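Peer 1: Before anything else, here is the set of structures, which you'll find just below.
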Structure P
Amino acid sequence: MQTVPASLPRGVRPAPHEGRVAMVKVYIDGSSGTTGLRIRERLAGREDLTLLSIPEELRRDETERRRRMSEADIVFLCLPDAAAIRAAELLEGTKARVLDTSTAHRTQPGWSYGFPELSARHRQEICQSGRVAVPGCHASGFQALVYPLIAGGVAGADYPFSCFSITGYSGGGKNMIAAYEAADRPGEYDSPRQYGVGQQHKHLKEMQAVPGLCFPPLFSPIVADFYSGMTVSVPVYARLLQKPQTAASLRDYFAQYYQGQPLIQVREDTPDYIGANALAGRDSMEIFVSGNDERLLLTARFDNLGKGASGAAIQCMNLMLGIDETTGLEM
């Protein structure tokens, strides 16, 4: 994807010999939502950052919001799509470097896709960019599994990918959290619920565009009665791959692909059960290769609020600031 070249603004270059930065001003636009609140909580204790605030009664005032944006070195957009597009317009002409957690800019020219582990190019673009689009939670798992297959020629761009994903209810934001935690909730909420059945899920666009697929995958997301965590699984027919693979060889391929990436671990074991909430509260991701030599099952496990949202946003911010990407993250 294209990026907008941007040198680091004044006050955000690493301090000599320390790999640290001077006090960086950060503004979170939309800090009352689930992702915005999580980012604010995680940055509050950082000694290298100053969080800019805005009175509650002025948080929709464009003049005041732009004033905070103009003061900031880093701006997080934690808004619905339409509001994020408008906020990006308000940012024009400011020095701020921007991270958008909405769907609005993930496939737009001029925005870098915020998954540095996908390739050296992705990492470099994030480090240099003034505009970074943080991936969606379901899409993060899908990219982690499918992008390496396409990049290495293991699968063709015309492979008929499918994907199923199980997520905790926090991924639906404040309204879904309230619905699941209500005392009088419907009995249906006790069981996993499939949604997005019309194949119009908002993550599908980036799931196709980022790895360069000819067609969007068949995607089946499921929400279940636990707060956070998720597993994203992609079944693969070995006979349809461009390069012959066994479960063992494909596991070795992923291990080599993600070698040296501190937040992604390729597991050597193949458990009978892969619990979706095992990494809740953490910012890392695990990858499993299971199945047999004919039918392979690729699974990414992570926290939808961590590597799938706020953790990914903070990782990208760290890279943009030129500091250790794991700073402030839970491994």
Structure Q
Amino acid sequence: MLSRRILLLSPKYYGIENVIGARLKSLDYEVDWIENKNFHFDYHVSKTNLRLLRRIYFLLFSPHIYHIKRAIKKLEGKSYDVLFSINAYSVSPYLFKKLKKRNQSFHSILYIWDSSSMYNWTSEIKLFDRVYTFDPDDAAKYNISYKPNFYVKQDDGLTSFFKNDLYFVGKFNLYRYLVIEQINDMAQKKDITLFIKLWPWYKTFYHNYFIYFFLKRIKASKELIVEYVSNYEAVEGIFNSDFVIKQSISFDDIQRHMLNSKVVLDLPYPKQKGYTHRLIDALAKGKKVITTNLQIKSEQFYNSDQIHLLDSVNPNIDFNWVKEDVSFPADEFILNLELSIWLKSILNE
């Protein structure tokens, strides 16, 4: 039996794109990968006051099409049976036109692991044969299939010992930083050991000292301005915090530090109802979890002994519970989200 050829279009995300590629090969696919690149000034961003200017920029310069042209050229005229795209940053009709020229019958699948409150891909959704989202609200809103995020089964060579009480690793934003600062103040009084790392977003062409200096001086309280100022300071290392780091942490280190922590803190973006990789991975590892995602209370796998809910405005944590050395058996629903099983269910439906 000949292997099926799949083009994986996915973002760079802690190196997890390499793990997905390896799992696809183990499922007998021939795999090529193109970065699903998150472009500067993307007009799909949901929360922006510059949408018209962003659209004009994409219309004039088409960075997503230029990126795909260069990537496909390196693939030496290969044809594919399946296009599997995670998110839709680089997706366009041009990509489908090029792939159909080589194989009219290829099948296309889109998985969205960001909420529509962050990115709006309604036009791109129409291009695919099947579409899944990790967000149950978006599934109902856009009439697409709901599929929770996957987790990667830990390396059997990793051993668990509790070095940290509370763990969080993720991208920097002011919302997360302010919640973590409150938690840190309380944790210091309770002798709680934290492993918390926030790494800033990449620089954009409007990442500029003079813009930052002006906005900092006027002390505007508008959310977008405050976010710009805080992100600039995070990228430039101005933040006086041990939590904010310059570079992201590798996937292997993320796995190791989570495994060696008693409790995993989960701070999804506000309005997001879908479950993060962090949360699914933590539950698969039998970890205790503290999350601001109240949606989880309605799930069949919800266990109030294992999962505590957090008010991000007034975070109140039971640190005696945090200190307890206890783990939980993973629910069957969570176990079926292991990456290989997850891929089979999406690709072979």
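Peer 1: Just checking, which of P, Q has the largest value of mean count of other Cβ atoms within 10 Å over residues 176-183?
Peer 2: Largest value of mean count of other Cβ atoms within 10 Å over residues 176-183: Q.
Peer 1: Which of P, Q yields 16.9, 51 for Rg and Dmax of the Cα atoms in Å, for residues 96-207 alone, as computed?
Peer 2: It traces back to P.
Peer 1: Using percent of Cα pairs over 30 Å apart, single out the structure from P, Q with the greatest value.
Peer 2: Answer by largest value of percent of Cα pairs over 30 Å apart: Q.
Peer 1: Looking just at mean count of other Cβ atoms within 10 Å over residues 56-63, which of the labels P, Q belongs to the structure with the highest value?
Peer 2: When mean count of other Cβ atoms within 10 Å over residues 56-63 is calculated for P, Q, structure Q comes out on top.
Peer 1: Matching task: -10500 is the computed value of helix-only ellipticity at 222 nm (-39500 (n - 2.57) for each DSSP H run of 4 or more, over all residues; to 500). Pick the structure from P, Q. Provide the component values of the computation, followed by the final result.
Peer 2: Values: P: -8000; Q: -10500.
Corresponding structure: Q.
Peer 1: With relative contact order in percent (Cα under 8 Å, 6 or more apart) as the yardstick, tell me which of P, Q scores highest. Could you put the intermediate results ahead of the total?
Peer 2: Working: P: 19; Q: 16.
Between P, Q, the highest calculated value is found for P.
Where a number appears in this text, it was derived from the coordinates with a stated rule and is not lab data. Please read these numbers as outputs of a predicted model, since none were measured by experiment. Cβ atoms are built from the backbone, for glycine too; each structure is taken alone.
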